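I've put the structures underneath this note.
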Structure I
Amino acid sequence: MLHRRDNQFVNDDVLTLAAERIPHATLVELEGRDHFPFVGDVDALVAEIAEFVVGERRLPAPQRLLSAVMFTDLVGSTERAASLGDEDWKSVLDRHDAAVRTIVGRCGGSVVKTTGDGVLALLPSAGVGLRVATEIRRDLAFEGLDVRIGLHVGDIDRRGDDVSGLAVNIASRVMSKGGAGEIVVTGSVVAAVAGQAVAFEPLGTHELKGIPGAWELFRLALDT
């Protein structure tokens, strides 16, 4: 019997009665409060079921794929929020999120999550990622918002609605190297769009916090 410890729909009496009625039943308590098994920490449930069926706790293998990883960040968001106030700033963020989701979705990508004043998104190719980044920069400029964007191509692990992997961290660190209105990319993006009508400006070699090695970074030319 699998039971989430803080599930308010099932009390101890029900658990005791069920255990008594099921021969050789074992009660396994898991963290969480969700009643339905398909929400919350599903991996923990799957691991316990695997232990019961095959005698070994096995989590589903993450889905690994090559993707263009993009991070965006509103520049000067703290100062802007302070000047506008919470209510007006929330309205700005809502317009930002809606604009980014529309552009990303229209180009076949997906927004993985928002990051407070930016987003993490996956795009199907480097070329698409650059087009999306350019459109986001242009549309947010119409709103009077400055954005910096980082883009990297690499393998990511996808499980459910979230992603992980070194490529995600690299894209985040690359974004932090940009200034207002800048789209900064790694050499993986430059190599992937070789032969296309895209111009880059070299930014030199950089250390990326927590990432091994030195990285050649490039800025997408403003006239691209």
Structure II
Amino acid sequence: MTAEYVDTCYYEVAQPKSLGERVVIAARDRIYNDFIAACKPQPQSTILDIGVSDVINDAANVLERRYQQRQNITAAGLGTGTDFRSEFPSVDYVQIDANKPLPFADASFDIATSNAVLEHVGSEAAQHRFIAEHMRVAALVYITVPHRFFPVEHHTAIPFLHFTDSSFRFACKSIGKISWTDPANLILMSCYRLKSLVPPNTNAKISYTGLPIGPFSSNLALIIDQREGA
């Protein structure tokens, strides 16, 4: 699935100025606040934001919208980034290839982050590689994903039936969105699945973020700290 396709489909359930968009904005603003609290970036910290969106609206690219030291952000995306570059001219944009190593040397950044990307990389093996690339280029990693057990599925707006694979497939087929049941397009993420992707003997923590409703919160955050003494 191309970045353009993922972005278009996702924002179909969060149209501009709609209730859906307001919910997404609220969740992503809280994700941003939790990122700042967990990673504590300093004014000189360098940040790699992996999988930024070519869709420009009030819900997309929350780090670039809100972070003050934008000149310290490098944004990586699958598209050409034409609209992104225009919207965020002080951010360095680098086009990357899906399921390929990132074009950066080891330990190039202080922090590597991605929001709502891991679930789209296509397979469990690709998810392992995606996390490993974060860990290779930065000592501090902050990855967020939509939570499977949030009452409404993020990409389709299907309520509750996404809790199991069989009911999600039935619901998607019923409303003409069967492509979202293909693991190449979407792998629904739970705490258990996210934990299973963390390399052994890694200093990692998984927490709830986004809209806060306890174990049914809208998003999950994976924080990996490889800094000396962490």
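Derivation of every value follows stated rules applied to the coordinates shown; laboratory data play no part. Just so you know, these numbers come straight off a predicted model, no measurement behind them. Cβ atoms are built from the backbone, for glycine too; each structure is taken alone.
When distance in nm of label points 7 Å out along Cα→Cβ at positions 30 and 214 is worked out for each of I, II, structure I gives the greatest result. Which of I, II yields 20.2 for Kirkwood radius over Cα pairs in Å, as computed? Checking each candidate, the match is I.
With distance in nm of label points 7 Å out along Cα→Cβ at positions 70 and 134 coming out at 2.4, pick the structure among I, II it was computed from. Present the calculation step by step, with values, prior to reporting the outcome.
Numbers: I: 1.2; II: 2.4.
Of the options listed, only II reproduces it.
Any idea which of I, II comes out highest on relative contact order in percent (Cα under 8 Å, 6 or more apart)? If you can, show how the numbers build up before the last one.
Working: I: 16; II: 20.
Greatest value across I, II: structure II.
Given a computed value of 12.4 for Kirkwood radius over Cα pairs in Å, for residues 22-85 alone, which structure among I, II does it belong to? Derived from II, not from the others. Source structure of the calculated read-out (helix-only ellipticity at 222 nm (-39500 (n - 2.57) for each DSSP H run of 4 or more, over all residues; to 500), -9500) within I, II: II.
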